[in-house]
Each structure stands twice: as C-alpha cells, then as structure tokens.
Structure P
C-alpha cells in the first residue's frame with residue numbers, strides 16, 4: 001500500500017481549498033469526499049458573500065468550481081466515506097468502506113452539521129426559505145416577516161441580526177424559558193421587531209407545493225392549539241454538531257466536540273491538521289472555512305518538509 005503525502009477528509013470549502021494548495025505544492029493530495037459531498041453549501045441557493053462573484057453564485061455551482069479547480073492541479077478525489085482513522089500509527093491509517101490508505105499528513109475538514117427540527121418540509125424547503133445561517137441569507141428577506149427557531153445564544157443573536165432586514169421576527173422556542181444567557185435575552189427582548197412564541201413547537205412549514213415558505217404551523221405545548229403564522233422565511237438556530245466522532249479519544253476536542261487547533265491549523269497530534277467548521281464554531285462562513293483550508297495545507301507542507309529523510313521515504 002503506497003503512502004500518500006497528504007490525505008484530506010471532507011469536500012466543503014475548507015477541504016477543497018486545502019486540496020488546491022496541497023496540489024499546487026506538488027504534494028499530490030487525495031481527498032475523500034464523504035457522504036455529504038460539497039458540505040453545507042450544497043443546501044444553499046444563491047451565495048452573494050463569496051469574494052469574486054459580484055452577481056452571486058449558486059452554492060452547488062461554487063462547490064463544483066472549487067472541486068474542478070482542485071482536480072485541475074492534480075488532486076485525486078475519492079467518492080467514499082471514512083469509517084475509521086488511526087492517528088497513533090505512522091504513517092496515519094485511514095479506512096473507508098472500500099479501501100485503506102496511508103498518509104504522512106492528514107487534513108481534517110469534516111465540517112459540522114446543523115441540527116434540524118426533523119420536519120419533512122424542512123429538508124424540501126432548505127435554501128428556498130428555510131435556512132440555518134442568518135449571516136448568509138438574511139439579506140434575502142428584506143421587508144418580510146420571518147421566524148427564528150431556538151432558545152440559545154445563537155438564536156437570540158440571529159434574531160437580533162435579522163431585524164436589520166425583516167419587518168418582523170417571530171422567535172419560536174419549545175420551552176417556556178430560554179437557554180440563552182441573560183445579556184443575550186435582554187438584548188433580544190429590547191428589540192421591538194421581535195415577537196415571542198415561547199412554549200410552542202413548529203409542526204409544519206408551508207408550502208412545499210409552491211417551493212417556497214409561506215407560513216408555519218405552531219402548536220402550543222400548553223393548550224395544544226395550532227396556529228398558522230404567515231412568514232416568508234424560517235431560520236433554524238438550534239445548534240450545530242461537529243463531525244468529529246471518528247476522532248474522539250485520539251484528538252483534543254473542546255467541550256462541544258470541536259477539534260482544538262493552535263498555531264494555525266495544528267491539532268494535538270503531530271501531522272494532523274484541522275480546518276473549517278469542524279474546528280470553528282464562531283464564524284462558520286464559507287470564506288473563513290476556505291481560509292483555514294489554506295492554512296492547513298501550508299502547515300501540512302511545512303510539516304512534511306521537516307520530516308527526517310529516512311522517515312520521509314516511507
């Protein structure tokens with residue numbers, strides 16, 4: 001089994017940028033796409049905040065361009081799903097459902113998955129009025145009534161942010177009390193554009209037949225009464241789950257499961273680097289993910305340059 005210089009796990013903006021930089025450094029990287037190839041941008045429609053696209057670009061089209069650019073410079077892309085990694089072995093062992101690979105350096109770009117409500121209409125209308133990113137999509141709802149679902153700091157922050165664009169923001173939380181910090185609650189409650197629907201759950205998002213959001217059906221957890229609330233957008237803000245299950249017990253993770261990085265993209269294991277949403281729970285933007293992918297590739301290149309010659313030949 002030949003040993004690769006660099007293997008990249010994940011094919012969102014972080015992974016593909018890492019692949020581009022690694023390929024241009026003549027490291028002949030292999031990128032393993034994973035089940036959700038292209039990452040969260042595959043669930044979005046128009047992306048207007050990625051530099052270089054003044055008229056915007058569809059999320060899947062942007063990922064297609066990034067993928068083509070990475071392969072143009074020599075990235076080998078494997079359409080597989082990683083089932084296990086052994087970060088203690090040298091070289092690093094990476095197993096997929098189909099095969100096993102060895103790498104001198106590993107770049108982890110597995111991202112994070114937005115937690116969803118679990119409604120059938122939610123997936124159907126994702127990118128067509130349903131969103132998990134206020135910063136990405138708030139601009140599209142200027143002058144409209146929208147909803148934010150969630151009760152934590154992120155939900156409060158997104159609701160306040162969205163009042164810059166929306167005429168009204170209805171904040172829906174399934175419990176009577178919020179999980180958010182007092183300072184974030186006070187900030188949201190002081191905003192006159194925010195209307196509160198606590199102790200309510202979203203039972204349905206309409207209208208899948210039209211292919212756009214027209215309203216949401218709320219159910220009171222106290223009375224069971226159902227209400228149809230007209231909205232043009234629903235922002236789900238109930239958190240993200242970093243895709244780090246493969247690395248538990250092998251890498252340092254923070255209390256929320258995100259990979260801890262230092263001095264750029266370095267992790268707690270030499271030769272292993274992390275980039276994108278798998279280590280970033282603050283910014284979570286395509287451009288910051290791409291930037292960290294560049295950092296990971298440069299860090300990996302530097303690491304490989306400093307491997308002793310007798311080990312580099314392995």
Structure Q
C-alpha cells in the first residue's frame with residue numbers, strides 16, 4: 001500500500017519571494033511532491049502543500065522549519081493574518097494508506113524535532129491532548145502576547161519547562177487534521193468593521209456555521225475587504241451554503257462579492273461545475289484538485305488506480 005501524508009505549512013512570510021522560494025526548494029530537496037504554494041503580501045504569509053510517505057514528509061517539514069527560524073523575524077513582521085511563529089502552523093493530513101493516528105504520530109515526532117531546535121511547540125487539532133485544541137486560542141494576541149511571557153494556561157507542550165518563545169521565530173503550532181477548505185472571499189462596498197461583523201456572525205465560535213473559522217480583513221493591495229475562512233468538513237457543511245450566507249450578508253449591507261480564492265488544494269466538493277460558477281472561482285484545472293494529484297502520485301508509485309473514495313476524508 002502506498003502511504004500518502006500531506007503537510008501544509010503556513011509561514012509568516014509573503015513579501016520576500018526569495019525566502020518563499022528557498023522554503024519551497026528546501027522542501028523539494030526531499031522525496032516529496034510539492035503540489036502547490038502561494039504567497040500573499042497583505043496576509044504576509046505563504047502556504048506550501050506537499051505530499052509523500054511519512055518519513056520524507058517529516059524530514060522536509062523539519063528542514064523548512066529550521067530555515068524559517070533562521071530567516072523570518074517576527075519582531076519586524078506586520079500582516080493582517082494572526083501569527084505566533086515563523087513557521088506558524090504545520091498540519092499533517094492522512095490521505096492514502098494511513099489513519100489519523102499515523103498523522104498524529106508524525107505531528108508528535110516533528111514537534112519534538114522542532115522543539116529540539118529551540119522553537120517551542122503547541123499541539124493542536126487531533127494531535128493535542130486531549131484532541132480538539134483550536135488555533136484561535138493559541139494565537140490570541142499574536143506573537144506579541146507571547147513575547148511578554150506565557151499567558152495563563154498557554155505554556156507550550158514542548159520543550160518541558162520552556163520559559164519563553166524563540167526571540168525571533170516565536171512558536172510553532174503542529175497538528176493533525178482531516179482535509180479542509182481554506183478560502184477567501186473578496187468583497188466590495190463594505191468597510192472592515194462590517195467585514196469583521198459578518199465573520200463573527202458566521203464562524204462556529206460565534207454560534208454560526210458548523211466547522212467554520214472566519215476573519216474579516218482589509219487588504220491594502222487593491223483596497224478591498226476579504227472574508228478569510230477555513231471550513232473544516234466540506235462534506236458535513238456545504239461550501240455553497242457558506243458562500244450564500246456571505247453573499248446574503250454582504251448584499252444586505254449594500255456590498256457585493258467579487259471573487260473566491262482557494263488556498264492550497266481543492267477538495268472534491270468544489271470540483272462540480274455548478275460549484276465553480278456559483279462560487280465565482282477561476283478555472284483552476286485538475287492540477288489543483290487534491291484527489292486527482294493523490295491518484296497520480298499513488299499510480300506513479302505502483303499503487304494502481306486510486307478512487308476518490310480511497311482518499312481519507
């Protein structure tokens with residue numbers, strides 16, 4: 001059985017493309033396949049998606065974490081996206097021939113190696129003990145809140161007895177989770193306060209949509225507003241339902257939806273033609289569809305034909 005583990009590191013660098021390319025290159029030096037990467041100057045963040053067997057995926061993630069710690073300084077970092085680390089978030093996702101317990105084991109091993117390199121680690125999602133710790137609670141107040149000392153109840157998991165974050169690289173949140181949809185909806189005709197209010201009403205934490213995390217942001221580039229979201233389970237909660245709620249809220253305030261952007265790979269719930277048109281998605285093509293790329297990867301390694309149902313949800 002061909003084992004496929006996905007890693008989706010989020011780095012706090014979206015403006016210096018030489019650093020972004022160096023991060024992608026150090027990952028690609030290992031026996032993994034880089035599926036996608038993107039960088040955004042307003043978020044001041046880049047996201048890389050890569051897959052492979054657990055061992056090389058773990059090695060690539062650690063190499064990128066060390067590079068990020070050397071070249072990204074959060075003391076000079078300003079962006080609209082919450083962040084606590086140079087390598088801010090590192091989730092592992094089991095895709096083929098693996099169970100969630102395998103992804104948790106990878107997260108734990110990688111977390112130990114990152115902490116051994118001097119960057120404290122929080123475990124989140126399925127990798128925390130007990131499982132289910134959220135990112136919002138770990139990133140509240142950003143790097144600046146941690147730089148003043150650990151807030152009550154937020155001492156890192158590793159290393160034991162850690163007294164402070166890394167002075168420039170902060171901390172890293174390492175987790176395990178299922179496939180999710182990371183996406184941004186750009187809107188016009190509303191202000192940032194209204195965008196934040198919409199996000200607050202829609203996110204699960206505010207009593208809104210199940211499995212939805214949302215932020216309202218102002219992007220200086222293009223002077224537009226954005227509802228930035230993660231949808232944790234696209235089978236349980238339809239992206240179309242979320243989009244319709246966003247559009248309804250924006251329209252009621254006299255604004256309009258401009259476009260939708262998917263960060264990373266596309267889950268199969270967005271592949272249908274009616275979804276792409278309704279969500280105002282650009283034509284992204286099969287290279288951005290996660291199940292398609294995993295099937296190609298497995299087939300190239302002698303794993304035979306892989307159906308969508310074979311990929312871990």
**Q.** Among P, Q, structure where relative contact order in percent (Cα under 8 Å, 6 or more apart) as derived comes to 21
**A.** P
(Q) When helix-only ellipticity at 222 nm (-39500 (n - 2.57) for each DSSP H run of 4 or more, over all residues; to 500) is computed for each of P, Q, which one produces -9500? (A) Q
Q. Given that Cα extents along the principal axes in Å, derived from a single structure, equals 53, 52, 39, which label among P, Q identifies that structure?
A. Q
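When FRET efficiency 1/(1 + (r/R0)^6) of positions 88 and 200 (r between Cβ atoms, R0 = 35 Å, to 0.05) is compared over structures P, Q, which one is greatest?
Structure Q comes out on top.
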Q: Could you tell me which structure in P, Q was used to calculate mean count of other Cβ atoms within 10 Å over residues 120-127 as 17.5?
A: P
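Every number in this text was worked out from the coordinates using simple rules, so none of it is lab data. No experiment lies behind these values; they were computed from the predicted model shown. Cβ atoms are built from the backbone, for glycine too; each structure is taken alone.
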